[in-house]
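All of the numbers you see were taken from the coordinates with simple rules; none came from a lab. This one's a predicted model, so the numbers in the text were calculated from it and none came from an experiment. Cβ atoms are built from the backbone, for glycine too; each structure is taken alone.
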Structure P
Amino acid sequence: MVNSPALVVLAAGMGSRYGGLKQMDPMGPNGETVLDYSVFDAIRAGFSKVIFVIREDFAEAFQNTVGAKFADQIEVAYAFQKLDDLPEAYAVPEGREKPWGTSHAILAARYEIDRPFAVINADDFYGTNAYQKAANFLTTEHSNSTKARYALVGYQIVNTLSDHGAVNRGICQIENGLLKGVEEVVEIARKDDSQIEGRGLDGNACLVDENVVVSMNLWAFPVSFLTELMDHFIKFLAERGTESKSECYIPTVVDDLVNGGIADCHVLETSSSWFGVTYPEDKPHVVQSIAVLIQNGDYPTPLA
């Protein structure tokens, strides 16, 4: 089933804000984690391989607690994101402890990625429809295209807001179904009059339409993206590799490739709601949301 896609799960940065390993925190009624639901959704959408990008220091705990659950349902692989996994001629600058960002995390899995793939954050709940949209995109032939074809699964902002305070979101600028740019808006929250308000990076307050589409970092790429990604990462290292906290992000790479005429990035709008566990206070909302989905028949219980 090499024509069926792989799922790359970015889990190396887990736990820094929330305390502990978020992907091991039970959210479902039988101890299921958010990641359990993500892999379940991916399997039923037709994904045939899952690659967990993790830190080597919690590899054993992760494999025993998370990975082992899926070994008889889908091909499971692991990749370690290491600070010193750099192209020749580059070295870790003195004092650098921070990982190199989400682009580097994908590159950590380069030896395991052997088919078209989607990328997700390990601690985010994306919903069944989102995985179906990504899988359909990755398994559809488009041989007449002269550009590389990437995709971003986009969410209506109203389906991504938190009841526990303001959030930051990347608002998609879309033209004929293609991504033209992402505008970062911070401190987004629903006000007392039910309007959604945020603040642009210029510091000015702005109203946000509840139907705008935002990125929650669920991407879909062909294998050829790895070559472009490595080229971009080398350029990044040449320009900023001596800094102690610089990071190379997936949206920046995609933006450069789109603007350079190398790729088109399709926006696949999903009806799914997104849930995230950024802070401990978010957990009850996620638990309740999953309970409602189970009640509606979206998931079996227990999950597997």
Structure Q
Amino acid sequence: MEKTVNYSSTKRNCNELLLEYQNLNSVISTERINFDLGNADDRDVYNISAAFMWNNEILIAGRVEARDSEDSTVIFFIEKNGVWNKREGYPELKLQDPFIAKVNDEIIVGGVEIYDDPEREGELAYRTIFYKGKTLDKLERFAKGPERMKDIRLLQLKSKDILVFTRPQGKIGGRGKIAYTLLKDIRELNPERIEQAAVLEEQFYEEEWGGANELHLLKNGKIGVLSHIAKFDEKGNRHYYASNFCFDVHKKEYSPIKIIAVRDDFQKGAAKRPDLVDVIFSGGLVRQPDGTAKLYVGVSDAEAHAAIITDPFLEYEV
């Protein structure tokens, strides 16, 4: 008999979720992921994707930038002797925070593009950009999201429809909420459709925020959502936690969010700024047949780490 997941989605704040997380003991082991850019290039690699298979190679896409800059490039890496090296022959994209999806036998590579704000002199604006291709060396830019929206993620369902999770802010989403919409065709991916997404109203308090980072199709047809939840403290420091929840695409219902990893679970390391020390970016997750999963994270906007954790989506499949 299928386990009934609680879809009341009673909101809980970060402090309540952290208290609950203390009793989980879900992190089994952690590691720092080492990168070599070559040519004495000492830029940081962080906010990585999960490792993914493409053309019989296991790759990682990573955000690469200098410690004192946000001028970022997404680079693809391949592992050799325990170190991830730049995969030659693949493009370098002027994006932040890469993510990967597969739609209609094509690979989708997305990320956040930073550009000069045309309405606010001296300030930067951002939007999500999507590339696609049959091969990684021949990607073409084909879609963009609304201005000032990050955390747009895609998943093709068994029906071939495309589930899109978004992150509206401002009047609709405050500091950032999760919303969803369904597309019949990837050609429908545009700012107007994305802005029509329905908001999951019962996930975050107004003073906190979050977003979806990766979507997983579970064996019962439900969607496992790797996500993050975040807050400011009284000193203005940011606190980001890896989280997850379950979304029933047929009933349009969702479970409460749960924290699955925090910064203190990982090795000590560098931080881009003092206010980013307690930050992990949920880059991606690879489920394992033994009931565990490998979680890939960016740490403190300066490093990339991974953790073996109890598979957080199993409870939604039982």
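55, 46, 43 is what came out when Cα extents along the principal axes in Å was calculated for one structure; which of P, Q is it?
Computing Cα extents along the principal axes in Å on every structure in P, Q gives 55, 46, 43 only for Q.
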| said: Quick check: 4.3 is what I get for distance in nm of label points 7 Å out along Cα→Cβ at positions 29 and 205, calculated from one of P, Q. Which structure matches? | reply: P
| message | Ranked on mean count of other Cβ atoms within 10 Å over residues 125-132, which label among P, Q comes first with the largest value? | response | P
| relative contact order in percent (Cα under 8 Å, 6 or more apart) computed as 19: which structure among P, Q? | Q
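If you work out FRET efficiency 1/(1 + (r/R0)^6) of positions 93 and 293 (r between Cβ atoms, R0 = 35 Å, to 0.05) for P, Q, which one comes out largest?
Numbers: P: 0.15; Q: 0.85.
Sorting by FRET efficiency 1/(1 + (r/R0)^6) of positions 93 and 293 (r between Cβ atoms, R0 = 35 Å, to 0.05) in descending order puts Q first.
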| Source structure (of P, Q) for mean count of other Cβ atoms within 10 Å over residues 45-52, computed value 24.9 | Q
| Comparing structures P, Q by distance in nm of label points 7 Å out along Cα→Cβ at positions 101 and 117, which one has the largest value? | Q
| task | Figure out for me which of the structures P, Q the number -1000 belongs to, where helix-only ellipticity at 222 nm (-39500 (n - 2.57) for each DSSP H run of 4 or more, over all residues; to 500) was derived from the coordinates. | result | Q
